[in-house]
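Each in structure tokens, the structures are laid out below.
Each reported figure results from applying straightforward, stated rules to the coordinates on display, with no laboratory input. Small disclaimer: the values here were computed from a predicted structure and weren't measured. Cβ atoms are built from the backbone, for glycine too; each structure is taken alone.
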Structure P
Amino acid sequence: MNNRSTQLTDYDRWSDIENHHAAWDTRTQLIAQLIPDNASVFEFGAGRRILERYLKPTNKYTPSDIVSRGVGTYVCDLNQRPLPCFPTHDVAVFSGVLEYLYGLKTLPGPLSDSFPTVIASYSIFENTPSMDERRAFGWKNHYCFLDFIRLFEQCGYICSENIYPWKKQIIFVFSLPK
């Protein structure tokens, strides 16, 4: 069943590991470089678990996805409400995930209870303004640069002054004040 036209996660697409492309690995490498030593990392949408390969040996890693991706996977569908209470980690990572969420507006609040830092890639509307193209990718939300930042700021996060472009996406670093 193809769930792209409903408010359900496209399990057929995302449970098939063949749909997690090696072309995305350079984005994952860039994200890994942003993670501090000794940080515990919770990766949403772990897919092929590439991030785990690029983390520092002092990092602790927890994969999460809509299906198990091996030992220790926290199985969770971010399109389902209510969201679970996530285990506390230093950093949450979203690499190519947030565009596929219907309820993105309600996600940063629960994240702030468990993750003092969020590193997230996102394809802002300004970089891909064609709604036909966005829908063809299966994207479910369409935020511009400032509105995307505001989603997190409304829940207490501060966007780092450093943002990192990757192809047509931007990698954002959000942190709660200490």
Structure Q
Amino acid sequence: MLPWRNQTLVENVASKVRDATGNVALVGRPAIDGLIDIECIPDVRPGFGPLSGIETALSSGRGDLNLIVACDLPLLESEWLKSLIHTTVSREAKCVVATDAAGRVHPLCGVYRSDCLPHVSKALDEGRLKLMDLIEELRAEFVEVPVPIWNINTPEEWQACRDFAHGR
């Protein structure tokens, strides 16, 4: 709910997803349902982290291709997301995730086909929660984004990102 470019951060990210796909839903956090104009889908396994969010998205039946994006990526660009989708379709890939200019892999900026669901559910059932292990198992393909992807987890990262954005 941090303020970002005349809206909240989650609304900004959602608008980029909507621009790339035509629709958007937020997995988890039903407590904010009604505070923002985004459909909220309750997490099917609360407390199991991002992997549970992916399971929820894939099991929602919203489509074969599921663009999964963390809501804490303030400098996200719709064109990157469209590239992920295009690559998934053109290569008939099961999973495509972004890598950034710093070489970091971002499994929470990717496209997962609905047939990834059994892999995700099995990993959760077995207590294997590392997203990097999942994308390796799925033999994910990668799309490089030409700049660093900022993932905000601390107040210091938030300030550094804001400083970076103002210097652009």
Requested in this report: Give the label, chosen from P, Q, of the structure having the highest value of mean count of other Cβ atoms within 10 Å over residues 40-47.
Outcome: P
**Report entry** Source structure (of P, Q) for distance in nm of label points 7 Å out along Cα→Cβ at positions 120 and 136, computed value 2.6
**Finding:** P
Query raised in the report: If you work out relative contact order in percent (Cα under 8 Å, 6 or more apart) for P, Q, which one comes out largest?
Result: Q
Query - Test item: helix-only ellipticity at 222 nm (-39500 (n - 2.57) for each DSSP H run of 4 or more, over all residues; to 500) calculated as -5500, pick one of P, Q - result: P
